[in-house]
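Some structures are shown below for you to check.
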Structure 1
């Protein structure tokens, strides 16, 4: 890397931080709450104007109704995505994705969640850390490159997409699946500081139903108590849970401790209609998180084997399962050059060596990772209050994150 260019970028970013502060404030003040998905068109209109000010060519995409219906999205705004390109005339493209939707806010905030309140070194507001701060940093990075006269040697493509907070299938998942975005390398939200995410666990959600037989509470022998059968089944699943929890990924984890596969029961629980009725039906949920070394097919078979064995032993009740969501684990395609460029950028911006790790949760980068595209996650940080009351982002982190993205854009080729 050229020291002169590095110093110019750092100087510009530190002395023009008002741009990033203004952008993130305006983004927060457009309440793109999901569900149901509000103000999406207003958000894309604002982002398109900002991208064009930076000299980017833009194009909008609307997710069609049949795709929305397929994934149960029947409410809120049009699902509008924006793609913006900076053509360097290169053979390769570096793609940066950002989602602009945010989760709802409670009435427990100390500030107005959609007013972008600045207190000292922090900007409070829903989405400040997840992930409107990152949008501001990425735009700031491009502005810095232009103002410093630095021309990237790789094409830069940005995407701003909805619905990440409900799985991303009707946002970035749609764009990636249709080939409307392209990438040889990609980045999106993820870890922060000197931590860079390179993958995420998989998820398998299921609803289990136990059918027994209702009866009057005074004559329980005439029925089959589905609640008691559920307890027996939960004990059997507990054995599987113990087996699963011993599996640990070889990869570093974002929090340093979530290396195990997990199996959680009872997040959702339903059953019984009245105190004096033997319950004839009970339902409960399973939330299974897969480490990168596992796969959905094998995880399903393990669960189904427990149910099959249970049904064979208890013929007077019936257990069934419905898998309601499934996402394979995702891990970045390996590219030594890309990883080194990002690692060097993080070291320059933060003063610390980069630590690559896997996230327990998922981001929209998985849609590129599943295609084998080298994809990493890096974000502006606050108090790690994603989805919580009083979410904020540090102004200093907006600057450092912009520096990381600017350096990566400068040095990738």
Structure 2
């Protein structure tokens, strides 16, 4: 009886703490913004564990070549490189960055529904290319939504709470993605092909449509008038090069930002080199069933939660650069472990390596990037940062695809892991901490 009372008392205490938390009972606008960001992130997590995880698997089962898989990763990045600066200009013309992000996020999420309906209207022989085109075009609205999202995040919560809010967001994203991957993996093995993948894509659209809904209730101060003036000045009748140069002047004169880009771009290139090869290796070499592929995602995202907790605490003790270098070194083992897997079951421990390590890479890169960017012109700096990352995401997968066709999938994965280990050395020029 005392033990039962003790358990009841503990559960009552937990319930009371939850009831009093700022998430359940927000008392300020900042608390409400944080809760809305959590809800927004949870909806994104369903799509992350759904269409984002299983579209490459669907293409692999349709017989897509390594070259097409490479373009699935590269084509969106290439298009986004050319669209991010115009997208930032469009974003900066509006004082209400929340409304801008909501409008373009809805357009982006609609592409998931188009992917779900495509097998009904596109012949099977042309379906891989059609899905590639649809997925590539999602970056058109993303070019505006991404810089607006960064500007909103910078103003929705104070710098004092930003690290905590981001840690909770990332952990929540990992948990929801893990659950979604497990459910969708089970669903794929119990529904006939290709309707199983269409169901995954449709559910991804349905849940992700709630993302802009929750985001629309975030309240931040209007964007500074000076930014709108700069955006308007960009549209005046002057030479294209001069307009571009004037608009980019704040970025060109920011040395810490360029040091960050120079130190991280080689690593981003190596990181993306094996990205189009994993799904092909799982399906063609290891013959992994969809349930196991879904379970692999669950393990990876589950360990990701623990990784955020561990690396987040270590960042305060050893510095963000040390966290970035250590986690990137562990992450380099992921493509190596995948390539050396003797059977599909070994994808699970490989996924655990990925989940634990990528959390530290996220924390290190994001916080060091914020430290390198000045507070003004946030949409512009976010656009340039994303543009540089997307350039690496364009080149890396194409190199990986070409390397796999010249050698083998396993060899290309091994080369990708070695390249990641070597490019970590460039991080030594970054500041030790922020």
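Supply the structure label, taken from 1, 2, corresponding to helix-only ellipticity at 222 nm (-39500 (n - 2.57) for each DSSP H run of 4 or more, over all residues; to 500) with the calculated value -11000. Of the structures listed, the value fits 1.
When FRET efficiency 1/(1 + (r/R0)^6) of positions 68 and 212 (r between Cβ atoms, R0 = 30 Å, to 0.05) is calculated for each of structures 1, 2, structure 2 comes out greatest. For the structures shown (1, 2), mean count of other Cβ atoms within 10 Å over residues 140-147 is largest in 2.
Taking distance in nm of label points 7 Å out along Cα→Cβ at positions 188 and 284 as the criterion, the top-ranked structure out of 1, 2 is 1, with the highest value.
Just so you know, all these numbers are worked out from the coordinates, no wet-lab data involved. Just so it is clear, the structure is predicted and the values come from calculations on it, not from any experiment. Cβ atoms are built from the backbone, for glycine too; each structure is taken alone.
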